[in-house]
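Engineer: Please find the structures below.
Any read-out appearing in this document is the output of simple, stated calculations on the displayed coordinates, not a laboratory observation. Just so we're clear, the structure is a prediction, and the values are computed from it rather than from any experiment. Cβ atoms are built from the backbone, for glycine too; each structure is taken alone.
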Structure I
Amino acid sequence: MTQKDLQDFLLSEGVVFAGGCRLPNSPIAGQSSLCYAFSFGVKLSDAVLKSIDSGPSYAYFQHYRTANALLDSLAFRLAQLLEKEGYSAFPVAASQSQGKANPYGGVYPHKTAAVLSGLGFVGKSGLFLSKDYGSKVRLATVLTDMPLTPDSPVIDNGCGDCKACVSACPAGAIYGTLPTTDGERNFDAEKCSKYMKEHFQDVGRGSVCGICIKVCPKNKLK
């Protein structure tokens, strides 16, 4: 099974982009061979994103959860395919948390793997922006020891002078500075999370917002 075979499988199951890359090192302790990542994403509904106003809608929360469930299922199935071919595979969930010790970090940042795979860039919002769909995407990753190579080179940041997300963020969690590869230095995840829990408790217990996604001009909502 080739890298293209895996991409074709994911694309046939509803994914809108997929690619692979080699990581600097494995993020999994004691498993140094897991230094390759398969990154893929699904597009969120334009109509659902339009339902976001001064805060998240119930429709957006449900759509967000459904997208995550699809990605988790596909990551599981992709890992099965890789293991069937004799490779090791470690599926990384769409939404990650390492518990109280590291509530805003996961096994590996999906956006970092997607950037290294040449699928897009990290915007000023700290979100991954795909070449074709902007930030209206959700991501998942499968770590593996199958050798993978990017289909495209790493893309330069395409935000330019735009600060739409900075102005729209009700939490003031987006700094408007150029991001690093993982986007962490230009976005305050703790401030974002705290605001959602305080102001959007009635929608998914304050677990989603979506305002920065909706206002991004790269999305071109239909």
Structure II
Amino acid sequence: MFAERLEKVDREIREACEKAGRRREDVTLIAVSKTNPAEAVREAFACGQIDFGENKAQEMVAKKAECPDGVRWHFIGNLQKNKVKYVVGNAVMIHSVSSVPLAAEIERIAAKKDLTVSVLAEVNIADEATKHGIGREEAVELVRAMGEMPHLSVEGLMCIAPPVEDPEENRPYFAAMRELLNEINAMGLPGVRLHELSMGMSGDYAVAAEEGATFVRVGTALFGARKYPI
């Protein structure tokens, strides 16, 4: 079942890239495995899926211990400062850095472990009250601050677009993210060269790929409807 869903998602990403004149290999598919057991990750890995996304630090660490070493874990959820110690060294990238204090704590833990951590700044591009992330104007200052932290490699931006019936409704937000990345790069901030855009989920990943996403985060379209604990 996973193999069939993976083939469908991969085909749609490929078609979106062709439509936009992009290469398929420029878009990394992250299988969002949150709430799914380690067994589901192992099955997906056996089908050739390498990158997985988790939004809870301790759940990610527990699954990592039960999965093959070749799995690449991405932290994509709201990260509390007291959970940073679990994520640094276990995730290949933290997609959801939304404040300077959080970035500073990642820097502190990374320095303690003598590691360099790849990070993305999370932008609340649609200015939704219910979403984490910073505004467009604040994004520049967060990226600037992270660029000055020696144990952080600031590589791009991330957003969670609004839930919509028609994925075309989110195209302007994805385009705005691409424009923001280009604007920040044009500033020539020290230690900053952004090249990653983490955007697009199960309902709109194809549109995100057309608009420049380098990571798409797909859960239900790969694993089926999520089962949350009661």
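Engineer: For which of I, II does relative contact order in percent (Cα under 8 Å, 6 or more apart), calculated from the coordinates, equal 21?
Structural biologist: Label of the originating structure: II.
Engineer: Suppose you compute distance in nm of label points 7 Å out along Cα→Cβ at positions 59 and 195 for every structure in I, II: which one lands on 2.4?
Structural biologist: The correct label is I.
Engineer: Please compute mean count of other Cβ atoms within 10 Å over residues 35-42 for structures I, II and give me the label with the greatest value.
Structural biologist: On the way: I: 25.6; II: 16.5.
When mean count of other Cβ atoms within 10 Å over residues 35-42 is calculated for I, II, structure I comes out on top.
Engineer: Hey, another quick one. Name the one structure among I, II that helix-only ellipticity at 222 nm (-39500 (n - 2.57) for each DSSP H run of 4 or more, over all residues; to 500) of -12000 was derived from.
Structural biologist: So the calculation was done on II.
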